[in-house]
Structure I
Amino acid sequence: MLPPSYIHQPEGYRKVAIGLSCDEFSRIATRLADLKPILVFGLIESDQNDLYNTAVVVRKGMLLGRYRKTMLLKGESMFRAGSEHPVFEIDGLRFGINLCNDLNFPECARAIAEQGAELLVCPCNNLMIPANAELWKYKHQEVRRLRARETGMHLLSSDVVGAWKQRVSYGSTSLIGSDGNVRSEIDFMREGMLIWDLLS
């Protein structure tokens, strides 16, 4: 994921934005063709004159769909908000996506659950000034656990981790069960990968 917080000038967003039907994205997808896992990753999407904070779903180099963030922060005024909550089905598992701040709004997760999804996938970028990072250190996980309990979906979150230009993210990569209990998680300030079989 390329978090928008890394770019501070409006022209910078357009410089790294990518159209999903352009040759550049096709080249990226082709390089992912040999990977077996389903990939969900973020990018800045350009569509005509509009920019979106988008997560794409890619399987073996094929674009299966996208989700455009609906609940934008004040600092995301360069983006247009999305309006749809698509659900994807792969090998019998139905899942949808919330991006970062979407998780603070129950209606975003509910829109996915109402379509019969079992899993909510949440790529996040919680890179904040240190005081806010400390304030939200445990709060992020509390919000995620609440969304899981409310909707009865499992919730898989990933986050950036570390310090960058006087900002900090403790990271909160985790898998939360449909009962709101944490099944597996990566410790604060550590990179890692989770493996869990939801279908067993």
Structure II
Amino acid sequence: MLQAAVKLIVANGVEKTTLKDVGEHAGYSRGLAGYRFGSKAGMLAFIVRTIGEDWLRDLTRAVEGLEGYEAMAAAIDEHLSFCLDAPDRVRAFYILWFEAAAPQSAVRQVVSGIHDRRRRDVARWITGGVARGAPQPAMPANDIAGQFNTAIVGIVYHWLQHPGDTEGVAQLHENLKITMRRLLEPAFTTGK
């Protein structure tokens, strides 16, 4: 049912995706999706959690044993691969991610938790790099982590708006690595 829901969200959007359609599209009865997820909100939260867990598993593998810039670069490369290897799943995930900005969003709490975890992970990579001998960045690790997350979300938004621009999306990921390397430099000035 996950694949059916993903396809419908990508094709029709969140609002027009119904539990009935998901059940039928998956080849089951009209009511099975309702029984399985309890509600549309339950289905949407399931999609975000499931795809988010897949991403976390791949990310954990990609950054294993790495700290500092090396972990950030590996995470950026893995993010690009994640987007390109399963575009419909990732597109549905980020459609729901942006939907979470709505005040009554069914996935707001789940997305907020993923976002907070992402920021903590990046800050931990930075402080871990410093602990292993990398120079202390001029900016606080949490600020750099916030910039990292913001840039990833911006890249994803570009990708959602321009799905065929894989070369441009790959370049944006490379540019983010350059930006992160610069932000981790001890002599970087913030202009304050």
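A few remarks follow.
- Looking at FRET efficiency 1/(1 + (r/R0)^6) of positions 46 and 118 (r between Cβ atoms, R0 = 35 Å, to 0.05) over structures I, II, structure II comes out largest.
- helix-only ellipticity at 222 nm (-39500 (n - 2.57) for each DSSP H run of 4 or more, over all residues; to 500) from the coordinates reads -6000; which among I, II: I
- At a computed 3.4 (distance in nm of label points 7 Å out along Cα→Cβ at positions 62 and 78), which of I, II: I
- Winner on distance in nm of label points 7 Å out along Cα→Cβ at positions 70 and 94 once structures I, II are ranked, highest first: II
- Structure with the greatest value (metric relative contact order in percent (Cα under 8 Å, 6 or more apart), set I, II): II
- Label whose coordinates, when log10 I(q)/I(0) by the Debye sum over Cα atoms at q = 0.07, 0.15, 0.17, 0.18 Å⁻¹ is calculated, return -0.23, -0.91, -1.09, -1.18 (choices I, II): II
Read-outs throughout are calculated quantities, based only on the coordinates presented, and are distinct from any laboratory measurement. Everything numeric here is computed off the predicted structure, so don't read it as measured data. Cβ atoms are built from the backbone, for glycine too; each structure is taken alone.
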